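Some structures to go through are shown next.
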Structure 1
Amino acid sequence: MHKILGLVLAGLLAGTAHAAPPHYKVAASFDPAGKLDADVTVTLTEALPEKAFLLSRRFVLQPMKLPKGVTVTSENAESPVEELTKYIFHFARPTAKPVDLNFRYSGPIQTKYDSGAPALRPEGYELFIDHMWFPVGADIQTRFTVDAEIEGLEPDLVVVAQGDVTRTKTGVKIHRDFIDIDLPMVAMRGLKRAEAHGVEFFSRDLTSRLAGFHVKNADTSARYFETLFGPLPHTVRMAMVWRAKGLGYARTAYTVLSEGGRSAPDIPEIGPARYVAHEIAHAWWMLASPLTDDFWLVESAAEYMSMRYVEAQFGAVELQKNIDAKVTGSKDAGPVMGHGRPNRVQLYGKGPLILWDLDKRIGRPAMDKLMITMAREPAHTTPIFLKHLTEIGGADAAKWFDTAMHS
């Protein structure tokens, strides 16, 4: 089985080695009420019979001028959020030559499907994939580079985004030469900037206890993880925003945290430390599909690395408290794998505990080698992980791990 898998993976990697990732050229503008006008050109260079994108139905799409040999059909879609349109492009003669697909559309940036993070609020904008404000690959795995020019941003808005960010009087230019599935951006009033090792941190109050813990542990966790995985691939930008919901999320070299009522003057350090270490770990653990079993290789892996950081920085007692809480919280979690994307308890509770048990079974040196080897893979899937685990920790360890994840 592993031999067949290896041949399949080798074929896939060989077939895509010379195909550049999709590139998005985005020209967008907002009016004061939050209406978005956008002109997005997606350049594809991989020979495919068809390619599908999702866009919210709140936007009105202008008629498309399609390249020769390309047709498009559309249908309603209700996943991963509701009220989407799925645009399916069909290529009569698939070619690796660049093909440009152009979307021109307009409509309100606000949506009721915002995961508790309104796109526009009095402080400014917070945009990410949940708002479905740009054409998103229908597989939610299409990673792309981007050049974006976004107008209609007032001069007092501080912009936090990935890549090279150039603020203009009326907008921002973003050049991102590394791939991601999202085009996230925070543009808010009152944000102040602090620097840590490999990290830029933004908050409205850098003197708060919570912000201080985040900056401190962003620095120390980045240094800790670099001893294992090597230098951070990119400068990580972290923005702590204020909204009622404590939603946090990470993209490549980009993290958004929420104050979420957690800025009490007596807040202990361990919570923010554990949280920010998890987000920094995503610099190396971000490549698995968010819609399949393999998503544990994003969240459970990052949470396991956060546990490692807690052990190294705060000691065995604090780590044991974390383990005990996970054991209690995940006693009825069910299997991590075998049913599609794991749920929150499986991702952040049971999955990391299984990885911690694996650490104890094969020993820390072998576990380090396994995680370092896996982090360097261009694709993160469970079969690839099991292949490396078999080679490093032995077939029995791989069988135990696979059984534990499915039990």
Structure 2
Amino acid sequence: MNNFYATKKRLTSLCLLAVGLLSYNANSQCTTPVTTLSENFSSFNNGDAFPLNCWSFVANPAAPAMPPIPLGYINEDTSVTPSEKAVAMYSYTYTTRSFYLISPAVSTINGAYHLKFDAKLFSALATGSTLQVGTLDSNTNVANFSPVGTAVSPTTTNQTFTSIAIPATTGHQYVAIKFTPAGNHSTILVDNIIWEAAPCVPVATFLETFDSFTAFPEKCWTGTNFSASDITMKTISGTNKGLQLYSGFATGDIIVASPEVSTIDGNHLLSFDIVSINIPGSTIQVGTMTDNTDFTTFSAVGTPFAPIAGTTHQTAKIPANTGHKYVAIKFIHGGGHKALVLDNVEWTTTASTDKFDTSKVTVYPNPTSGIFNVDSELNIAQIEVFNSTGQKVLTTANKEINLQNAANGLYFVTVTTNEGTQGTYKLIKK
């Protein structure tokens, strides 16, 4: 990724390309979203400028005049064998602008995927420039760019960067890399862009509402698979989703297993809501597993219970079990056409619920347009707000909280007292 346009002859030829570069956005034919991406730009032509193959490039604010070479183009490094191609993002003299390399539309901005890419500075002249990963709802307008994680500062040595799992954002279907130049004529090279399922890593706690799921399995959750209808997504109301467990074609008990947890230590609780649809003669059994793909490792905790009609909330304290890494819920249906829906599955410390009086905390207004309050008779130490994918949005000790800059959707407000007890409340931002 080192060969740059160093001769006047090359610059002159690129000026000719500028005729077709008054618009950097992708063409209107690129409308079908993809699930994953793996792009090394080797099939692109050296010197080509964007839009290319459903990839877009946007300068913000728009450049007032064309520079002598494009601001976003394919650069080929011929100093290595075989040669390598990369996207060059070039600032010219537009140091008050940001530049965005925008992916083709993707269908999986759902909290379960992340972005990987290689990047380096073309020269030390660009030292101090940064790259920020984010998402967009348009490949021509970057006004709603939503940053994810923190910006990175590439060096003149090629590095691979990996984002955190990118949360779901309503209406967003493009992944973008934002280039903020450090000065005039800063150039940064980006290559080997991969959009893929984020690896599953152990967590200490979780709270899963399933609202951001598009299918099952997803986000490191697994389940038995006797047929495609065993475990599916079910809309409960509005944007509220749950997991529907249906026995119609299942030849055995249906099990849903959590992501890996690091805390099956006897000090944690598993809680969940059950929405019963048709469950005569059925029971529910909670347990743990050593392998979330081998359901014979399921180890029951306590005794099965019979769900009742309507919505009920269940809580079970899970004892330590050496080698067990997953908590699980088993639907013992007994055959026939029976179904129930799981929602709001939470794995939390026992201290989170012990002695916490939820009636002494009020979160209002709910729904909120951005600013809401937490009133309580309890001694509150801190308030945390999490989005629907479980990522923390903010931590504060203030009882008036501002979410005006956050996306609309479902949030969870966790209140922690000075005694260490906790309570969690749903909040809708509209």
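A value of -10000 for helix-only ellipticity at 222 nm (-39500 (n - 2.57) for each DSSP H run of 4 or more, over all residues; to 500), calculated from one of 1, 2, originates in structure 1. Given a computed value of 4, 19, 24, 21, 16, 11, 4, 1, 0 for P(r) over Cα pairs in 10 Å bins from 0, in percent, which structure among 1, 2 does it belong to? Label of the source structure: 2.
Which of 1, 2 yields 21.1 for mean count of other Cβ atoms within 10 Å over residues 82-89, as computed?
It must be structure 2, since only it matches.
Work out the source of 18.0 here, i.e. which of 1, 2 gives that when mean count of other Cβ atoms within 10 Å over residues 90-97 is computed. Here the read-out was taken from 2.
Read-outs: derived from the displayed coordinates by stated rules, not from any lab. Note that the structure is predicted; figures quoted are calculated from it, not measured. Cβ atoms are built from the backbone, for glycine too; each structure is taken alone.
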